[in-house]
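Here, each number is a calculation from the coordinates, and none is a lab measurement. In this text, all values refer to a predicted model and were calculated from it rather than measured experimentally.
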Structure P
């Protein structure tokens, strides 16, 4: 992402000599600390003595490798240059810690696994949605996307066994480095069990208390308060995303059981192995990730649950913008009726008439008790920005 920005600056006319790029993941900089970072500026001045630092665009890649890096960055920002781009990995550069270290100055950008359209590009799949052969290719690719990992490196790998081992390695990195090491946790096996339980329960309201009782029944030592902290930590490192139950009351919204969604379907499959009946869960997880990828600070996602349920309530400011149900197939009449009732119940309470059901490959419109409900196949919905008015 930073290279795209740097290239765009040069293409827009910025002199390439005004691009200062340092990769702190370089072993030759191992052991460097904040007190030595000023040598970077001195070296740049010596090479380009006529260039004002205020006009330079500074890119510091993996800057979390340097202890107390934030002191250096804040000094540059206040005294020399406002054009500073930083990247860092989860373990030492969590969002909350950046905000604290840089006193609220930074604008943050999150990097997600590939969207469906990006996935098609990485796989060099070209297909027109407007002809039968192209649609068939998109449907097949969408099925593969929903069940596979969308991490760029994994997508480009050809050997299935290597992909499996690599994505399991990603999980272990998040488990041991981003959680156990970063937070100083003493029982990694309990942490791993807890995360697996959350993975199994994605898309469903999750009770930490229930997992605590299960651990106790197995004779494992567990602290209930620590388990609640683990749930928070797993969200802080972008392994899970918490979705609260919708309510007009903030107190009620935060007091009900939340749902959790996972960062990557392929990683989930690699860790807990595919389960029967998981198609619907994986599709709903993919839909959530697509919503979350395009989410802006003015929007939030919750779920509706009263007498009936609706998977996603998307709110912008004070207005409910859309209601979304996700279901693998509507071929079963009882399932179809359940999804329609959930949307109707949510619509009555929230006042939202923009109702959609996302299925794997079914498409139509359905009129139900005064509501016009769009039924859209996943391959089509995932190719669009979900907050655009029109699905092409």
Structure Q
């Protein structure tokens, strides 16, 4: 497809097609699910094609197996409009006993109950908005996997991403449509429209339950104010309900709907027993799937962040979390964070499926790198102390200590901590 920007998800989709009969691609609206699926599909059925929709739906309701006939993999876009296609695909996989037969994509604004699960037949794959590497704003000179493989053997790197460009990328987001727009104004309009569509349409459409757009906006605005903090749910609720009669049950109902829409994307806590269990913070770190939603919820523009570097720091962390989730998905990794009641923290902890892990801090400027490195080294020291006390159940020492910055240059410190600009990173 002309103009297609390669995605981290491309390789994962191919891997899943090699392993399962079908792949269901999920993720937030507008992240590029259908476009990515079309790169791998040999044939496509689009249930939203108005010229053919009535015919497709009539066949799907009477003889859905007829729609399965065609070159494989066969993509069914907006498959939830024809629910019987799920069962037909499931049976086809059982009958043919082959992998890579079908791809399903659909709107996240509608929940779907299927009569049968797709366990061991239909694999679910989650896509995210574009990372800076996918949007060509990171030069990709530093590979996350190579950092692990070389135990932080970083020789040095240089980012081409200016602070002004980074701020624009945060406000624009990783939405393919926004990235492909040609003017700064049109790029920024996409996240604003997505925020409005989420609150005014999708949050009610997902389960056909009428919800207040104003309350949805209020909750997302509170999330934006608390982004990348460990604010308790009650704190967000109290903030969101200010001046209204929103009940606590209603608040959680809205949050669940926003999670189902892949808009709210909290980060879980990593809780190793390196201090007493009562000292570890287990509250999830509040986050949205893309920092541009927070910017839109707060009604801000790039010029605002020339003055408010504190808010910019939290949004930078959210952007880094988004990118690391994308990069780690290519490596079979999981992202969490660490913080205890003594104030010791690692903004992120990235665990690979082979057991290796990295402690990570996010810092906007060079002046904060020392503090970030000190946190990582202190956590490593605590792990060593734990292993001396608990020799029967030792914890693995971190394989990589990483400070990700918005600065120009990257390097390896004498203490082993790697400092890498986000504008240099790739999987």
Structure R
């Protein structure tokens, strides 16, 4: 068995390890059961999660057993990591619906079944806990003084950390103990922002059960300048095609900055590292070929080969001078609404190109909105039926974001 640790290190995934040599030796010796936790705070995974999904796929290909842990219990509390304010409280019904969506998405990437990967929900043990018993058996292993030095708590101390959130580390740590006991899970993986929580779990397994437990964290998906990737003016880049169309998904990766190409190819595709290095070394206009390959490969993994091909064709249609591709993202609006006309700002909001009319006014003022090839310079422009050609109207935001309005 090839050692997946070395491959993950070569591709730039690994950030921190609790016991680096022991973990490498363990992964090279025999199949290991490991887990990554995903709190269902939305009804879709986003591209930040996809780095973790890629790790799970690499690990499964190398013969190890993944557990996708869905936080049906922890999402009731909310992880303070990386947050300046308390997360929005979700209802149990919202969380259950989100878990169902996560399960459907994960099935596209990971092979689940007997002797294969597992899907587990921590609501199964967290929601029925006896609080006093939990404090006596688990809480005694945690030092408050030490917890307060954790980065996930330090960043919240000035604005205020609720006792509700303070419990999150204990709950996530308890997850590891439960998975160790139920499934002989020895390794917890997660994003680098989870380091403090992962340490808590590793130490709990070792103290409570004298078990050999380990933790690894991976790079968050960031630009070369350290900014988180996966966000646009319209919001997060989701894996659900209903929330982010395959075309918009493709275009996001097609437009990454030149210095980010190598990192994205290494983390988000299965291309051999020799090919990643070759593509990343291209210069000038040639780097655009690398970006097209990146966009195609990531879109193919997430949405399938057919949708990736459609996105490529839509991009060629637009940037090759045509603008009639059926694969361009679109919004349907009833014909009768155009009898009196709809103002351009309302159209932009309904198309998801702007989040507010204020943002739309700024874009128009900066010359960033087009109808077809005509720049819009009037905030109050009314769009009527006469503006359409064969029931379609092409909007453009900036140089690269296209969207069709279709009358129905």
### Summary
Structures P, Q, R compared on relative contact order in percent (Cα under 8 Å, 6 or more apart): the greatest is Q
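Identify the structure, out of P, Q, R, from whose coordinates Cα extents along the principal axes in Å, for residues 35-130 alone was calculated to give 56, 34, 20. Intermediate results must be reported in sequence, preceding the final value.
Numbers: P: 56, 34, 20; Q: 34, 31, 27; R: 38, 30, 21.
The structure behind it is P.
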### With log10 I(q)/I(0) by the Debye sum over Cα atoms at q = 0.19 Å⁻¹, for residues 3-42 alone derived as -0.69, matching label from P, Q, R
P
### Task
Work out the source of 70 here, i.e. which of P, Q, R gives that when volume of the Cα convex hull per residue in Å³, for residues 315-378 alone is computed.
P
